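Bear in mind that the values in this text are calculations on the coordinates, not laboratory data. The structure presented is a predicted model; accordingly, all values stated were derived computationally and were not measured. Cβ atoms are built from the backbone, for glycine too; each structure is taken alone.
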Structure I
Amino acid sequence: MRGVGERWLAAAYAGSPWLALLRPLEGLYRVAVARRSAAYAAGRREVWHAPVPVIVVGNLTLGGTGKSPLVAWLVRHLVACGWRPGIISRGYGGKSAAYPLLVDDQTLAAQCGDEPRMLADQAGVPVVADPDRPRGARRLLAEGCDILISDDGLQHLALGRDLELVVVDGARGFGNGRCLPAGPLREPLSRLGGVDAVVVNGEPAFPPPAGAFRMGLAPVAWRRLGDGERRALSPLPFDGPVHAVAGIGRPARFFETLAGLGVEAMPHPFGDHHAYRAAELAFDDGRPLVMTAKDAVKCRGLAPTDSWVLEVEAAPDPAFVRWFEERLAALCPPPADTRDDMNSRAGGAPAHHQE
């Protein structure tokens, strides 16, 4: 990991003693967060409520936790159930001349951000990048979406929500349990008491919150960067050791996954949302280059065309799937076309929105 920010984040998760010097600033930060939340709750700041269900997927900590794979899984599940979902993202790391920005095939990661670009490629549903989430949500409604997913939207309180899902990295947990800048928390741990579900990504190295669900990330295929050709996980589509780059929240997760697949990798970790340069992807030893899907959207035209991308998908526990279907059914009726189809098959009997 590179840079002062990455070194600080590593210290925050490790609980380095010197962070105690920052606790007076943490107190000020906590006061600011509490006042902001109270302003929205009391109506002093406006909350816009969409006419369709809104699901927020976020986290309490800085750094990646696996939110985007869960967002992609939710989209696939909703589409299979007859919904027309759309994804709203702040578009971190991107800069557009105008917002809201509807991500299409020609939109670059530099415009919309790496995660919106990746999700648009993976999910095949409307994705909008906009720092103003209510405005972006209205753009998705104009696209005909009947349910919205706000990626990394837990702290974006201007957009009302029907379900809040918090994803936690099982390896890093909540670090030292302190808020910024004395720790990695964006909000105090007490915030978990107000969310609808906590999903722990990977084997937890800490006592998980009561009632938390489990989720894993499952590798599903290799994809060649140049032409998009997909290959099975085994046999490996390359020979010998490889160079592996990862500019995600916890690069070690990617390198661990490669080792589990039997890949001998020379790791090259970068900071989350890293903006790559061609020189960082050029190696003169002839070894193949592998990367994450999030990196791939920024490496087109920079990395060798015969580089390989490891595709992964979220694999939540069946208990979470059942819980999600029950909560969604309680929130709203199923889409009209799904309801009509289910009624016709049941002879007009009332239908419930389930797979």
Structure II
Amino acid sequence: MSPKNFWNTSTQALMMLAPMEDVTDTAFRELVLHKAVTGHLQVLFTEFTSTDGLFHPVGRKKVDYRLKVSHSERQLLQQKEVKIVAQIWGNDPEKFSHAARILTEEYHFDGIDINMGCPVKNVVAHGSCSALIDQETLAGEIIQATKEASPLPLSVKTRLGVKKLDTERWISFLLQQPLDAIIIHGRIQKQMSEGSANWEEIGKAARLRDHLAPHIKIIGNGDVESLAEARVKVNKYELDGIMIGRGIFKDPWLFNPHQNKITVEERINTLKLHLDLFEKSWGMNRHFPILRRFFKIYLSDFRDASEFRNQMMQVTTFAEAREVISEWEQIWHQTSNSQEIFTFQ
């Protein structure tokens, strides 16, 4: 029996967390799920996974961790009715076909997403991701091979062009492919993360969809920092949902619209939760310094946060991290400031 296609069955605008390298592993996704309110987050994505790696037995051992969904994350996904999509990348249709079969037969994902948007230069030089925007024939073969190999719902995450805006040509092409959704980051490859996302062009893509393929969902992505902003953009540009990426770094409570005042105690407890989830998921199998990029999320915008954060940036083990946190908790309790409030702007 074919899996239920969540792209088609959803009755509301879909809010989702973007796939991000060394960010959206099973530990961080679970943390976001803990903080999210049911009904305000619908889709999560894995880190992007190489089809080259999945194709070779040795390479697969090196990339498999990107597809890990822990048992506790799986329970939260079911409890909060959130879907999990595997994102893959590469430039060989045969390897995409192989990857799609693996994802279908050996994992329990709700969909597959093809990365045709990553702007990183060495990835583009490889002929993958954003490079495919200028290779319609190859892009079409990749989509077709993936679709034929798996009954899972299929989406593409992409950009508006490579060196220049190319929305009409590229999105029109994608709308002719056997896709369930197109997720559009509002920049071209050349911009990387510079400048502002072009939401007018994303809106143009939605209008093209209305004429060419009304059944395909259009999801916007770029510079969104709150659910309120996401809903405004859904309505203004007539989209089917919003994908939020870097906004989560400013507010990991983003998918909880009711919690706009966060105490210092809550921020520290969230940091401790992330440490626990990361250790439980990976032990010593992933580098501890990966966690440092998250410390600024939890340890900022309150008194002495900078000093606290600087100390945390020096730790190299879970034990050292917990020792520093314990010392600071004692300071906060002694000075009765654990209920200090920080409001996101």
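Here mean projected area of the Cα convex hull in nm², for residues 15-118 alone was derived from just one of the structures I, II, and that gives 10.1; the source is I. 0.40 is what came out when FRET efficiency 1/(1 + (r/R0)^6) of positions 71 and 279 (r between Cβ atoms, R0 = 30 Å, to 0.05) was calculated for one structure; which of I, II is it? The read-out was computed on structure I. The value -9500 for helix-only ellipticity at 222 nm (-39500 (n - 2.57) for each DSSP H run of 4 or more, over all residues; to 500) was derived from one model only; which of I, II is it? The correct label is I.
One of I, II was used to compute relative contact order in percent (Cα under 8 Å, 6 or more apart), and the result was 16. Which label is that? Source structure: II. If percent of Cα pairs over 18 Å apart, for residues 183-246 alone is computed to be 61, which of I, II is the source? Going label by label, the one that fits is I.
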